[in-house]
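In what follows, structures are represented as structure tokens.
Just so you know, all these numbers are worked out from the coordinates, no wet-lab data involved. This structure is a prediction, so every number in the text was calculated from the model and none was measured. Cβ atoms are built from the backbone, for glycine too; each structure is taken alone.
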Structure I
Amino acid sequence: MPDVRIEGTCDARFARVHEAFADNFESCRETGASVAIVLDGSLVVDLWAGWADKARTRRWTRDTIVNVYSTTKGLTAICAHRLAGEGRLELDAPVVKYWPEFAASGKDQIAVRALLNHRAGLPAIRKPLEPDDLYDWRTMTDALAAEEPWWEPGTRHGYHAVTFGYLVGEVIRRITGKSVGNYFRDEIAVPLKIDAHIGLDAHDDGRVAEMIGAPPFAPGEFNLFAEAAKFPESVTAKTFMNPMVLSMAMANSRGWRGAEIPAANGHTNGRALARLYGALARGGELDGMRVMETREIPACHLEESRGSDEVLLISTRFSSGFMLSQPNEELGPNASAFGHPGAGGSLGYADPEAKIGFGYAMNRMGGGILLDPRAKALIAATYASL
């Protein structure tokens, strides 16, 4: 890609990360992106490059932020674990302890943990929804409170692609009296000094990168959405198409940016993700700010769901709120790594063994379901540098 300047800082020890980041642009897989690494509390990589819009009229700058889709789930899960560490949330308590209306349709025994590990059976809503319903918290939480599980809770798992945020977020709201976006801002983002938002104020729109759609799938390449479209009443179709959530027009709209969709519409950059997960990689604290109690960290990488995913139609692994490594989809070589990717390619994760916090955010969507090849290249370069 012509006229791309890699900006920022990179410790000489991590020169391979700089090279991998540049390679992503040179291979024309990238339009604009940022990547950062925090190692044992120190920011050792903080790079950005490219363009913040499809027309390539705005440079990606140090303060550019972008929609990171499901990478947002990690932010929401961190809020839940913070409350658990404070003794305000019991993960094994029934959801109805905090949200009584949730008991409808036989859901009175579902534990909070099942909302986090995708075993609750509530990845989709059966009744038809309008796109704008995603922006109305009460509409979504009322629908989920009334919904009947798609399978017996606890017996299987399936990715709660959008509903995760309303389910976990409503529990957070009932406990704290704050929306999950406000709680995350007040308790984590502002004290930790990170540029990360669940629900973005309009005054920040000027520094948001435009999301750009993924290239067409290659012949024979697995296309989850094409498969789902064949069975419009299936749980996979309802998860992603009731309403359609991977629309670039939607992702670039003020309605999407301003709403709180805590599974899918976080806006941030690589630096903020690396700093957030960098705190978790060293026991939950960074620069005197405690994000999470140390005793909660093991729960973040303890496997609770594994195998065939009822929604994604592939194998997945989850802990309470975080995606874990699996074959060909590794968050580095260490078993204790945990975090979350987002549709199109973004990724944030912590590796407590290596004390690494990693963050990557981009605006050109890739077509994969889990880890994007660009992120994989950056992960490989990170560990090759240690």
Structure II
Amino acid sequence: MSNPSVPRVARSRFGVLPDGSEVERIVLQSAEGLEARIITYGASLQALLVPDVAGQRDDIVLGHDAFEGYLARRQYFGATVGRYANRIAGARFALDGAEVQLAANNGANALHGGLEGFDRRNWRVVGVDDGDHPAVTLAYRSADGEEGYPGTLDVEVTWRLAGPMELSLDMTARTDRPTIVNLTNHSFFNLSGARSGRQILGHHLTVAADHFLAIDAGAIPLPRPPSEVAGTPFDFREGIEVGARIRNDHPQLRVGRGYDHNFCLAPTAGEPRFAARLVEPDSGRVLELFTNQPGLQVYSGNFLDGSTGGKGGRLYRQSDAICLEPHAWPDTPNRPDFPTARLDPGEVYRHTTSYRFTHAIQGAIQDPIDGAIGTQSEVELSKRGGR
């Protein structure tokens, strides 16, 4: 693969739905080699090519080479998830005194928008920017009552190469009735490469959170305040290997079969702040995630069981990827003590997440959350013509 000489956008057909409608793929490319491939089905990130420390590009997100894989089995690879990401207990909640009954698709609970969430919809391309910061905007109208959610919801998602080595995701939503909204992107990252056959247990993870939400057997937050990460396997504030404590005999690791928990981020006035850093030592790839969302779901690929063939004909197995999903806290509609996910007419829901890629400097992998890695990595990358 050769790097493009200038930023650009390319569009092509990726597949066809059973009803005959076309699924399109939009490729965003930067001059420095960052390439994002977006498909209209689920407004999904189908591939993300990022150079390693030697300049070799590789696709770092799990998924499928052909559309048939996405259609055959729902696994949220790279998908936009909504109307409510994560779980709602009992698939019901009260809104303005009325009970709202949702479609239950995870035992008794509602998960990731229900039986046919936003990840199973073919979105419309409503805008393309082929300038210095190539972008695509996709839109979907969720009808009043879809999966049980009240109000017609108009959603737009914009993927943009916001910098030479930065991919940004901006999501907005508007409603005509009071409702709840909680969107996220569900990409499965492996900075070694989606076809590498290597697990993510050796990736170094930093999460800027002092608290996390303990869960029950149904992955619903327990009826208690957030738990402190200090002194637990959930303390990633200083940066540590994902696999360093994943097999410790801790009740929350047992119930989640690993990490599948919401980390409570510091409050923000709507502007993105640093949330997480992921480092793969051998490739030198560093992913830094910034978001304006109140929570970050960290999922260590616990339920990948080898029953799905992915890119390059590889079977995806446990710990083959990690998800970093910024969104509202789980079961927020049933927890008045949690940050609200309510949206009223006249308001605009805004979700902003940025994925910034740099290269690690040997010996600086486990620096704490003071920005040291980011600063050093940017200097190292700039020596090779990056940002």
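Using the calculated result -8000 for helix-only ellipticity at 222 nm (-39500 (n - 2.57) for each DSSP H run of 4 or more, over all residues; to 500), pick out the matching structure from I, II.
I
Quick check: 12.9 is what I get for mean count of other Cβ atoms within 10 Å over residues 227-234, calculated from one of I, II. Which structure matches?
Clearly, the read-out refers to I.
Given that semi-axes √(5λ) of the Cα gyration tensor in Å, for residues 219-306 alone, derived from a single structure, equals 34, 20, 12, which label among I, II identifies that structure?
The value was obtained from structure I.
Out of I, II, which has the highest value for mean count of other Cβ atoms within 10 Å over residues 203-210?
Comparing I, II, the top value of mean count of other Cβ atoms within 10 Å over residues 203-210 belongs to II.
25 is what came out when relative contact order in percent (Cα under 8 Å, 6 or more apart) was calculated for one structure; which of I, II is it?
I
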